[in-house]
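Presented below are the structures under discussion, each in the form of structure tokens.
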Structure P
Amino acid sequence: MLARHIKYFLAVAQHHSFTKAASALHVSQPALSQQVRQLEESLGAQLFDRSGRTTRLTDAGEVYLRYARRASQELEEGKRAIHDVGDLSRGSLRVAITPTFTTYLVGPVVEAFYSRYPNITLNLREIAQEQMQAQLLADELDVGIAFDDGHAEDIDTLPLLVEALALVVGGNHPLAGQHAIDPDALSGESLILLSAEFATREQIDRYCRQHGITPRVRMEANVIGAVIEVVRRTTLSTLLPATIARAHEGLFALELGPQRLQRTAVLMQRKGAYQTSAARAFIELATDIAAQLQSR
């Protein structure tokens with residue numbers, strides 16, 4: 001019964017309206033109002049100010065909201081724990097990744113996971129790192145794959161691999177086939193780069209500032225696939241993980257040396273969160289495959 005009271009309270013707090021909350025929950029408004037009244041009576045405090053055009057939380061309601069959200073999260077975790085099956089004959093898993101990993105890491109990991117655990121429902125999302133951390137903290141994700149770059153205090157990280165960014169060129173580029181390039185020579189390259197919303201672009205810009213490089217950015221794109229296609233079909237070059245070049249025919253990766261552009265990829269989870277059998281299996285597989293990629 002308490003779980004229902006909390007659910008109804010959270011819905012009204014979210015929608016600022018008993019009518020909208022009732023519609024979202026597919027219950028009648030009188031039933032919803034009655035449940036919230038019962039909760040207020042049991043607490044001995046009024047949680048909502050109903051006098052205005054919109055329903056607002058009272059001071060007591062604002063305080064209770066923090067605990068209600070936490071309780072709701074714990075109840076959902078408890079439900080998943082009950083339904084978690086140790087032999088992985090069923091279950092579900094919610095995983096998020098930052099965009100660059102879709103081009104070379106996710107495919108092998110998902111292939112291995114599905115071949116071993118075909119009855120686990122996998123929900124896979126490609127989102128920015130800030131959004132990923134917010135969803136982990138809200139218990140909307142089980143595992144995230146991102147970068148070890150300023151993660152939140154309530155996020156646990158497990159190192160996955162060290163990724164080196166390289167100058168990536170196509171077969172028509174004059175440098176195709178070369179092994180390395182001096183970072184100073186980047187100032188002479190015509191580049192297509194990922195746009196500013198990507199963590200990769202932020203890392204590239206920081207690297208250029210640190211080494212006095214003035215890149216000539218001719219194009220920007222917010223889709224990695226578009227960057228790869230432009231590089232393959234033109235003499236523009238880009239800066240992306242060297243592993244991406246190895247995973248795509250017709251691309252060549254030139255190592256930046258001696259000042260390499262590196263970053264650490266990590267597995268993320270909410271600190272103290274219940275870890276399902278599916279999450280444990282996914283993390284183990286991702287770690288093994290990342291080690292294989294690293295050794296190539």
Structure Q
Amino acid sequence: MPHTHYTTLISAANLHERLTAAPGSVLVFDCRFDLVDPAIGEAAYANGHIPGAQYLHLDRDLSGAKTGKNGRHPLPERATLVAALAARGLNAGQQVVAYDAQGGSYAARLWWLLRWLGHDSVAVLDGGLQAWEAAAYPLSKEAPHPAPGNFKAGAPLQVTVDVQAVVRNLATHEQLVVDARAADRYRGENETIDPVGGHIPEARNRFFKDNLGADGRFKPAHALREEFTAVLAGKTPEHVVLQCGSGVTACHNALAMEIAGLHGAALYGGSWSEWCADASRPVATGANP
């Protein structure tokens with residue numbers, strides 16, 4: 001019997017069922033992280049994780065080398081990431097499940113990266129580790145060591161734009177930039193992570209946490225579609241550029257748009273942390289235009 005193919009979200013119940021019935025058919029990655037304390041996620045993983053899950057670290061595994069000009073979490077080299085995932089046991093077409101305990105904000109980065117590598121059998125655990133624990137499913141302290149897989153990159157299922165394209169867009173207005181950061185950081189207030197407060201001129205704000213309901217799970221597709229349609233203000237998804245502070249929580253908006261059936265938005269990976277590293281680029285402050 002062929003397995004269900006999850007491409008956006010998977011529930012804790014469905015993941016548990018899959019791990020029980022066919023553990024080898026799914027590769028689970030724990031993406032827990034904290035920008036303020038980068039060691040905390042790995043320590044939490046060692047203390048207990050979904051059985052069979054391997055840990056991926058945002059800085060080491062899900063980001064590339066920083067130059068000081070290319071943002072805090074530049075996209076990794078495709079070949080490097082492919083090799084790392086194959087070494088962790090990933091096979092072509094295999095179901096991947098990513099989870100964290102931060103509302104999916106780091107798990108969505110792995111979801112986006114795998115799609116960027118042409119792999120669409122990847123889903124985020126809806127509700128994260130909290131949903132797994134709420135269902136009283138077991139945790140393990142054992143770190144698995146799978147045999148290497150045969151994963152290779154395919155044609156990207158997600159598109160990117162670079163900083164030059166975002167600069168050009170200031171003149172052409174062809175694309176709508178959507179900023180996933182909290183409203184106060186977008187406005188240029190309470191900036192504690194980047195050296196400059198504010199946002200890319202004409203960007204609109206859609207805080208990624210607004211994609212979740214009070215239960216920590218993603219809102220239903222129809223609700224996300226309605227809310228994003230309002231943010232996009234007439235632009236089609238293919239004319240949307242998603243960004244945040246460093247290209248991480250922007251992936252959460254990409255996932256929400258995918259759930260909503262709004263396909264084709266691009267990611268500006270360098271995001272605000274790259275944009276504000278060059279003083280010649282304009283900065284806007286204040287609320288949504």
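FYI, it's all coordinate maths here, none of it is from the lab. Note that the structure is a prediction, hence the values are computed from the model and not measured. Cβ atoms are built from the backbone, for glycine too; each structure is taken alone.
So the values come out like this:
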{"item": "If Rg/Rh (Cα atoms, Kirkwood Rh) is computed and equals 1.10, the structure in P, Q", "result": "P"}
{"item": "Label whose coordinates, when helix-only ellipticity at 222 nm (-39500 (n - 2.57) for each DSSP H run of 4 or more, over all residues; to 500) is calculated, return -14000 (choices P, Q)", "result": "P"}
{"item": "Comparison of P, Q - label where mean count of other Cβ atoms within 10 Å over residues 209-216 is highest", "result": "Q"}
{"item": "Winner on distance in nm of label points 7 Å out along Cα→Cβ at positions 81 and 113 once structures P, Q are ranked, highest first", "result": "P"}
{"item": "P(r) over Cα pairs in 5 Å bins from 0, in percent, for residues 25-88 alone derived as 4, 16, 23, 23, 19, 11, 3, 1, 0 - corresponding label from P, Q", "result": "Q"}
{"item": "Structure (P, Q) behind the derived value 1.2 of distance in nm of label points 7 Å out along Cα→Cβ at positions 241 and 257", "result": "Q"}
